[in-house]
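K.L.:
The following blocks contain the structures, represented as structure tokens.
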Structure I
Amino acid sequence: MSTTVGVNESDRAASPDVPLLSLRGITKHFGPVQALLGVDLDIPKGTVTALCGDNGAGKSVTIKIISGIWEQTSGEVLWEGERVEFHNPREADRLGISTVYQDLALCDNLDIVQNMFLGHETLRRHLLDEISMETYARQTLSDLKVTTVSSVRQLVASLSGGQRQAVAVARAVMRDAKLIIMDEPTAALGVTQTGQVLGLIRTLASRGISVLMVSHNLNDVFSVADRIAVLHLGRMVSAGDISEYDTQSIVSLMTTGERAGASPSRVELPEVELEIAPQPE
């Protein structure tokens, strides 16, 4: 990962308001298709930012650039004020960015401990340190106030949707994530499980971990988000504190790119000369 220093250490120490992550002028082209057009986005430390937009707005492309799956065509990614470049997900993960996708990337045939440590197993004398991993997994879930899991040795296949989300998030926390991206975290969950996941998101923020939540559910957004950013056809049309928005304004921004009640942009039509055929006598 190549890193270009944007500010020195003394400047960062004196500027606690520097966002954890910033996107500046991000574009992404797939041949002739322009998926993102000059996107700017700030994610402050220890806050929940909701990323909203209709299908095809560019949400998935944005989070894949942040998580290192794709590289932007142009623009800058800043991490705590310093310019960074991700060439693969491992580089983003090493910096402290973890993504929990809708499929959660969990193995149903493994238990909770095995899933949380998969690929990062703890060894002792060249053997798996099962006791240490089990203790750490149990403590991580406890710190996140996850109380619905009866045993960390349960197979993931036996867990509910909300419990699966908790395991995926705990895995990210255990790897010292500073920013957790959650893609539609409450999709297809019941009321009780949705409440558990939203509570988990607030717990993350209270621990100083930033959350970028992609969601179509505006009830969830207003329940947990501190900030909101709205994409429309690849452009960031609005971003700010959640208190500046209501449901109507967000829906309008998502569907038209403008706030409800705003004067529509005037479209200049070309002048056309009409030839009037002579009327028969």
Structure II
Amino acid sequence: MFGDWMLLAPQLILFVGLTLVPLIVAIPMLFTDQLSFQDTGIEWAGFSNFARVFTDPNTQAEYLPSLQRTLLFVTTNYLMVYVFGLTLALLIYEIGFHGWFFTIVYLPMMVSGLAVGYMATMLFAKSTGTVNLMLGEWFGAKNLIDIQDPTGTSIILPIMIGWRYAGFNVAIFLAGLLAIPTETIEAAIVDGASYWQRLWRIYFPQMLPSFIIATIFCLIGSFGVFDELIPLGALSSNREARMLSVLFFSYAFYSGRLALGITLTLQTFLPLVVIAFLLQRLQRRLQY
């Protein structure tokens, strides 16, 4: 018993110290007008912070566009989960690539989000990006990709993050593939089912728990993306990279609206927790 607690202690201490304690400390701030951590003239504000997103035009003018950009990113990032993760998992499962291939796919997970953002900037900066220089030099392209452009950010950012988390999603989908009884696949082959028929009628129905797990991680991770956005100019010139996580950070540390930022964070992420909980319940029912 003592050994079990010793094994759990490091992660438990970090979870309590970095998650539960800040949450408990932040709860009283929700009902105040606190502007910053150094603010000494704090007054009780009741539930006014919770109503600001519905009644204050200035808050709506900042929050709603950020919410729209975040939802668009969630959609495209979710697509990348399958473009990278599921495709590579099927390649490993069907072709039987060795461990070295999975290691290469998983390596980008070791790269920090900040580094991924700088890599995207180095590759797709309009005048100095490596990809743009190659396109202009080799193909004479005139319409170059600009990572600071709204279209460039909305397309390139999900691709870079999908590449970074490809190994993580491969592990999820590969676990689902390996859980499929080989007898059902062999029976389908004997019955003359094509590969696409096996995918849609054998593989995917039995992989639903893996799809739900990938959905939960993608949903929460997409709303929490932050490090990758900073090198793209989210705090300065690139409005397209100013998603909800950047907006909340700006409220707390730049705009002097700490209590409002914490309240908007809670209002945004509580529905995500509920959705994730319901999806987890569904995943367990499908699995068992």
Structure III
Amino acid sequence: MIFMDGVGIGKRDYEYNPFYKLGFKTFTELLGSIPSLELPTLTKNDIYVFPVDASMGIPEIPLSGTGQTSIFCGFNASKLIGKHFGPYPYSTLVPLIKDLNIFKTLIQKKKKVQFVNAYPKAFFDYINSGRKRLSVTTLSCLLNGMKLNKISNLHRGKALSAEIDNSRLVKRMNYKLPIIKPENAANRLLRIGAQNHFTLFEIFHTDHLGHGRYIEYLEETMETLDRFLVYILTNLKKNMTLIVCSDHGNFEDLSTKMHTLNPALCITSGKNSEQLYKKIKSLYDIKPAIMEMYD
């Protein structure tokens, strides 16, 4: 599973939708078209691209805290608290995240799970300081005793950086790491995934770009992500299932620095891809649809 923060399906707009403005081979070469509000669902071979409802009955702009809780815990978090909330989880949702997150559910079924993201020392310093405003994925790990990867795991090829190729860790944080090709990072994820029943990788720079941060890296980030996804989709083994999903719209409309009301993007491929496509309509359908594969 690849979670991409803040990626929706937007208008066919060559000025503000980066998928149209810059091109995206994941869509154009593998599916023959780019998804849009005019044509949100695409399918070719065993790849399905389709919209997922991120509003979940609350007529406001969706936010990450409730959106990600809904994805990884399998219930409508926004409806439960009566609003969208973010970027971090609403306080009353934390006990539910601890009990219902997908990692814990799978571990209880005796499945091997792994969260492959590696974090810099500054992040662990933040946690150790007692401040714990964390994303749902990170919180899920820490609440259930799962160790988070450190930079040393990147050196050993056992983890991935959120930017895929290590570039920001090298250029902005001065880590002595190789900047790897997106294809090599994709191959690493496939290799790690083959060793687990469930593997999660999280990309959050898409949401940063949608908010207008680090916009000077837009083309570089797009190319890296595109090459990464193309490699995974074209090299996915027949016995593996891939789901790429997001929590809300943002990146697909750079005319605003706010989230959008657009549906979230979802891609499924490989074994069970059609089953997932048919089951997933809203964010809170994602976990139950995944769990059905293990029954």
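Since every read-out is calculated from the coordinates, none of them should be taken as a lab result. Everything numeric here is computed off the predicted structure, so don't read it as measured data. Cβ atoms are built from the backbone, for glycine too; each structure is taken alone.
K.L.:
Assuming 3.2 is distance in nm of label points 7 Å out along Cα→Cβ at positions 127 and 239 as calculated from a single structure, say which of I, II, III it is.
P.N.:
Source structure: III.
K.L.:
By the measure volume of the Cα convex hull per residue in Å³, tell me the structure among I, II, III with the highest figure.
P.N.:
That would be structure I.
K.L.:
From I, II, III, which structure was log10 I(q)/I(0) by the Debye sum over Cα atoms at q = 0.23 Å⁻¹, for residues 23-102 alone = -1.08 calculated on?
P.N.:
Only one of I, II, III returns -1.08 for log10 I(q)/I(0) by the Debye sum over Cα atoms at q = 0.23 Å⁻¹, for residues 23-102 alone, namely II.
K.L.:
Comparing structures I, II, III by relative contact order in percent (Cα under 8 Å, 6 or more apart), which one has the largest value?
P.N.:
The structure with the largest value is III.
K.L.:
With mean count of other Cβ atoms within 10 Å over residues 39-46 computed per structure, which member of I, II, III shows the largest figure?
P.N.:
Answer by largest value of mean count of other Cβ atoms within 10 Å over residues 39-46: I.
K.L.:
Suppose distance in nm of label points 7 Å out along Cα→Cβ at positions 159 and 175 works out to 3.0; of I, II, III, which structure was it derived from?
P.N.:
II
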